[in-house]
1. Of structures I, II, which gives 15.1 when Kirkwood radius over Cα pairs in Å, for residues 9-104 alone is computed from the coordinates?
2. 28, 52, 20, 0 is what came out when P(r) over Cα pairs in 20 Å bins from 0, in percent was calculated for one structure; which of I, II is it?
3. Figure out for me which of the structures I, II the number -6500 belongs to, where helix-only ellipticity at 222 nm (-39500 (n - 2.57) for each DSSP H run of 4 or more, over all residues; to 500) was derived from the coordinates.
4. Determine which structure produced the value 26.0 for mean count of other Cβ atoms within 10 Å over residues 81-88, calculated from the coordinates; the candidates are I, II.
5. Which structure, out of I, II, was relative contact order in percent (Cα under 8 Å, 6 or more apart) calculated from, if the result is 12?
Structure I
Amino acid sequence: MEKGIYYSRWGGPEELRFGTLPERKCIDPDRIKLNSGEILLQIRAISVNPIDWKILSGSQKPVTLPLFPRIFGTDFAGTVYRAGAGAQKKGFSVGTRVMGLVSPLNKGSGRQWLKVRADHCLIMPESVSFEEGAALPEACISALLATSFSRKMKPGKALLFGASGGVGSAVLQILASRGWDVSAVCRDDQKSALRHLGARECLDRYSWRDELSGKPEWDAVVDCPAAVIRDNPSGLLKKGGVYAPVYIPDSFIPFQIIRTLLWFFTPYKTSLFIGYPSKGRMRQIQMLLQSATFKPLIDSIHIAENIVSAVDKSRRGGVLGKIIVTF
């Protein structure tokens, strides 16, 4: 019988279980039918994303069906066990190491066997481990979308909140590689690692306002926890500056979208995106990995049996990179 990480009601990390899945949720790897463009993976690692445990909390009930027991997880890395004819033509043969993601609203990656579309996966370079592969997809897609403004603007000054997380550390590396002068807001014990990734300076998480000039001096503010919008980030931006919130919502997602749309009626620019998997976005991650300077940041690695402590660590905050869970 297949094992996985699942929960049977909304709540906190204590609701998570690792064990044998109910029979109706189990996949028989030798009998399950695959469409031409699908692959069946044996999962080796997943990562813990804030959206995963916020869905677990029940905060997204209006856009998620209960589907109990629900499988936990979004990102994954593993090996191809079987592949449809179309997927094989794209290079997804048996034994191929891949990484990818599913939509956590209706599916989960935290299980031994996972059937997915090949277009939502990426063949991993030999230099990337399963743990690193599981750390990349969701964070990289969000980071690439959040930094899309930097392809249309001349490099300038960017203020980055949440720089130590999976998305934030990817944003930092992307902006630095494009010539932006990035100031990262973080904890004191994280400053050295973030300077190594490309931050020009690091501002203290608790006193960053005291370290600024008080003038609107930033060409862009990238807000990975999407918290600054509550304090009106317009006071930080130059006229025509960009505010890029990366929403990891505590409340109902549409409410957060409405708040962002209100920015279109200000003198500032903003961005609105949804980080779903697609063939084009996986290709963007592939291009990012081809850069010798880009490195995934991993905070810690846990075995699946310790999923409760792994998620609890993510909820407490202060992590440096992604939290990985292995099978």
Structure II
Amino acid sequence: MNKTDPISVVILAFDGALASAITGAADLFSLSGVSWQRFHKQAIQPSFHVQICSSNGQDVQCINQIKLSENRDINTIEKCDLLLIPTIGADIDKTIKQNLNLLPHITRLRNQGAEIASNCSGAFFLAETGLLDNKEATTHWGYTDVFQTRYPKVKLQTNKMITQSEGVFCAGGGMAWYDLALLLIERYVSRQMAQETAKSHLIDMQRGNQSVYANLRQLRQHKDEIILSAQQYIETHYHEAISVLNVATHFHLSTRTLIRRFKKNVGITPIEYIQRVRLEQAKRILESERINVSVVAQKVGYEDISSFSRIFKRSTGLSPAQYKLKFAKPLS
């Protein structure tokens, strides 16, 4: 592929798919290098060439009854740079059984060098091929149990919005297709192009970076009532000088038991959760308040600003000052 050629994107279409995960992603890719340039009277150069493909090129009816027609036949696609598998909006088992003929094409295109990306429950299609075996993946947290039971070889990480493993990408939520698309635009073109595309469509680019925008609510999808209460306790007292011992004592547990049950249900240790909560609060303050970084550190429970800055940068890839400069909401 010549460097000036658009990147080839194929979006798989099938009955019962979430329409926006097909058409919305197609719009973002297709308008990358177009919308921002048009608004600013710059030369237009589309970054991607997008094709929606279905089995034998047949029409497909999405879960919201929208019909997509004039699709290209997936059989005729010899190769592409990226294959995108959208969200399954209908019954997952039924949808997969009705579209087993698509699985060999996913494997074929991957073997021919394509990177593969799935959105939300689209990961079930990807897992059926075996391409997720021994790789990190994510899907909607509501499918955690059934996915883990069905595909035990996959390293499922439903606490993550987006996973990347050897050219295979997964996004967690039904509407996470725009997070995924912006991430891929940045990967294939540039960070600037992703930012311009996001700004053109009034999309919050902040959500695109999983390390910066972890969703704490996804860490509460378990049934251990004591640990849920411990999480709530931490979320209430994060600004105080709390420790693992404090939390364990409050719930009449040994520190060893608290750590064991926390890791089993939440996936991280209590001290990591305390840090996660503090950092999420710090981000919100940096985004919305005009105060010194040292004050932010104190407000979220850190007495040592250097320690706060080190932990913040390790988590987000940005110093608190850089994060504030990049993501602070403009003054009204």
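Please treat every number below as a calculation from the coordinates, not as lab data. What you see is a predicted model, and the numbers here were worked out from it, not measured in a lab. Cβ atoms are built from the backbone, for glycine too; each structure is taken alone.
1. Source structure for this number: I.
2. So the calculation was done on II.
3. Working through the options, I get structure I.
4. This figure was derived from II.
5. II
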